[in-house]
Structure I
Amino acid sequence: MKLLVTGSSGLIGSEVVSDFCREGWKVHGVDNNMRADFFGPQGDTRWNLARLQQENPGFCHHEVDIRDRTRIAELLQALRPDAIVHAAAQPSHDLAASRPFDDFDVNAGGTLNLLEAARQACPESPFVHLSTNKVYGDAPNELPLKEHATRWDYAEAVDHDGIPETFRIDRSKHSVFGASKVAADVMVQEYGRYFAMPTCCLRGGCLTGPNHSGVELHGFLSYLIKCNLEGRTYRIYGYRGKQVRDNIHSHDVVQFIRRVIATPRPGEVYNLGGGRENSISILEAFALISEISGQAMQYEYVDQNRQGDHICYISNLNKVKAHFPGWGITRNLRQTFEEIHRSWVTRRLVS
């Protein structure tokens, strides 16, 4: 079996590569280290590519930009993969506002390039797209909320399990990044519904794990833990540091992807996050990493939230569990924090 993974040197892409290689798949990765262009040396993923090539003899790397329509089409025709996992993206709210063409060309244009190339070369192959909860814009902020000592939470019992897939994605502020991801998300759905291709959108909460090159503009937990380890000052942007995210370990994301590839549903959408049990605020994250590392968190508060940012976002996993009852969260928050902390310690020692 043959798998194509875009963004293969990134957090989710690299976890997909390793997992499927272990299962005996021939895995082809597409990555041109655009993260280093977006975020500078701190975002560089070459270290992860080197790790993948060393650990996975069944892995083949392709230095291709997904914006290059001709090369993408040629690659898909040559490979005709049995499945595609599209994890490449420009992932930052703030960066998108300063580089809107790059953001849209990567997120929307790149996705369309892959979809059409897949339709021409291997329309029967499952196509899993890593979308984002930012497709909902700031509409989740309209839900009634209540403020606690360390976090915001939903005020109404009906919202306790979080945001479902039926929540609206228009008539809200998304950020430029969120808008480009909406375009990609809807196009992936359309190729499933219009062309009957086995496509799927995974609207991720905070996807995290030890192989993340976290930076201030993207990679919440990874960057926060790195700041603690290095004694850097972490900036909180608005909401008194009580904004909540649900976090899911990259391992659990990949196990869900495996199930989607095995039994795809054309044009399907899933909210994929850690759910309520793996939700945490910035202030709570400070306390947990300080407990693990023994180092106090250095931070400063900026009394201005990021545009389109969520105050409280928890992924409703009811549909995910109904469609795939064998899947569940296996990494809790403390395990995830400890793995990320160990990873940053190791990277500092070898750098």
Structure II
Amino acid sequence: MSYFQQMKEKAIKLREKEEIYILALESSCDETSAAVVKNGREVKSNIIASQIETHQIYGGVVPEIASRKHVEAVNEVIRRALEEADITKDRLDAIAVTYGPGLVGALLVGVSVAKGLAFGLSVPLIGVHHIEGHISANYIQHSGLEPPFVCLIVSGGHTQIIHVSDYGRYELFGQTMDDAAGEAFDKVARVLGLGYPGGPAVERTATQGNPNAVSFPRVKLKDKPYDFSFSGLKTAVINYLHNLEQKGESYSTADVAASFQQAVIDVLVEKTINCARMLNQKRIAMAGGVAANSSLKKHMEEEAAKFDIQLYYPSPVLCTDNAAMIASAGYYRLLQGKVSPLSLNAVPYLSLTGDRE
């Protein structure tokens, strides 16, 4: 019997256990994280080593630097995760890891370490899609939440509307055609001189501004009612600032930030609500870094209430890239017998809805 088949049979037997402990690794971008989660929902530890300060001087993530920092941090975050969870390696039932999408060098660090751990401990290896992890963060935050529901994933690299029909079953209804919402936040923050990361910087500045001060576009795509486009909005902000500067006129940074943020929020909320109504879904979840935005949560909650739709979103720490969400997703994949072979590789452009291991 092959090693892979042995692990698949082991996964089947694990379904009978009352307590399943998964150690997960996340290293898709610029956070190195390790977590131990019990039964997919109870976080015993969630250690995150951020690289924000390292990349701030560059105004964004430098892939080569990110990879080296993951190598430096991964053993320590694993040690701390096990220590905080008060668990030894021999009690682990499986190892879960993000294998895509993301920066290929960064992903490879986590995947390589996870494969070594799984082989050394003789436990199943579970490759997890990064976005599936973000969706699963809601299972940790809301113990009673189960599929089906509509999920808005909104982050620096992704903006998607996905129908979660069951654990591990996803249908894509909308996605960005160009910039992700978080990417637009970063770029606008840069032109406004607000620094990196842009999302929190724009949100803080926007609290002091008037969201109706500047009329920025809300892009609607013909025949694609649930798709997004933020490139034009980003360009509109840049052109607005350049025109004023050429005329020697001043502007309010807070008003521009607030008006830009509101334009993004209006589109995210409208399309997500419309998709949920079309599917007759009474539950909407949000996930990803931008899901931590207070104004987005407020406006989504207000609009959802008008149609008797319940809104769910994770705590801010679970909105960022973290390993706890990967462990949660890994748990449900394990229950379905979706074990990965030791030949698992990093896939930087991995599809959530396409065929995968």
Structure III
Amino acid sequence: MKVISKARILIASMRDCHAEAFRSPEFEFEDAICEFDYADILAPVFNLSLASTVRKRLANYIGIKTAKKELLTFGSVTSYVEQEYDLFFFICQHFWDITSINSIKGWREKCSKKVLWIDEIWIKELSNPKTRICLELLKEFDYIFTTQTKSAIAIADLINPNCYSLPYAVDAIQFCPVNIQPERSIDIYSIGRRSPIVHKALLEFAEQQNLLYLHDTLKGLQMTNYKEHRKLYSNLIKRSRYFIANKAKFDTPEQTGGQEELGSRFFEGAAGGAVMIGIPPSYEAFSKIFDWEDAIIPIAYDTNNLGDIITELDAQPERLEQIRRNNIVNTLLRNDWVYRWEKVLEKVGLDITPKMISRRTSLHNLAERLL
């Protein structure tokens, strides 16, 4: 006997195919939707058999050579949508993830509206034939959202006119330090991509001043458990005085083509109440989202006197306290996932849920404790 879910949203997730740490914000978004809406998650898995691998390579070769998007395959096991939903919502990180849609049967017929949210797609990539044939699949969606403002404009012009920018967000309640007010025993926290010049300056400063500079020392991006990773990450930020945040892919201009976009680090650092230092994108969207004073202390890629900058900031405790308060409050009031989901529902014409209203109330109550 089949059990029919009462969910109105079907989320297609890559969580069972990929476990890279940089995908954790997407998985957090998916779980947030399940928490304050009525949603099911469909997570394709890889077919690891030798025969499947051979078929995958052959199908993709032919699909790219003949420009037939329906032949492209991600190599995942076929899955089926067997009940009706108001909305099909697919979150993917990379353009090739989109090909997994060909292994999901029934999503077009069973779901009234179809929406895709793609984390990363650079304008420079749009001219690549492989990318373009993958993006042809976007025509099957009613609406497209991407975190990248400039790419949204380009996709709207080239592929799907209903493409819009939808910035990152964060689970603001999990990252919020208001309830526990932990001691900020980590002086400087840096994760992921970094400027070698800035990193060297911080290493020297931390050694001279006997500070704790927490940074990556290993190569490896795989999470053993996404929720445990996210919990640890949020707790580390809540215990950090300073947090390094830079524009997306700031150190790979060969991939971005010089395009400047807003990465997830800014939302996470602000949510945890750290004082953010780094290289922000120089475009209007950033200044609109992070429009409060000292949202980030800007530096250049080749800044080598970061110790002096931090020493000067440490001499202004009232300013630091105001920065932390502004970061936390603005995150609670503007940059939780519930606000992003409201934008999606508004676009497709679905009502918000009572749980969404309750979450907004909780976020505002937390913010009021700091105002």
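Quick rundown of the values:
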{"quantity": "Among I, II, III, which structure scores highest (criterion: mean count of other Cβ atoms within 10 Å over residues 10-17)", "calculated": "I"}
{"quantity": "Relative contact order in percent (Cα under 8 Å, 6 or more apart) - highest-scoring structure of I, II, III", "calculated": "II"}
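Since every read-out is calculated from the coordinates, none of them should be taken as a lab result. Since this is a predicted model, take the numbers as computed values, not measurements. Cβ atoms are built from the backbone, for glycine too; each structure is taken alone.
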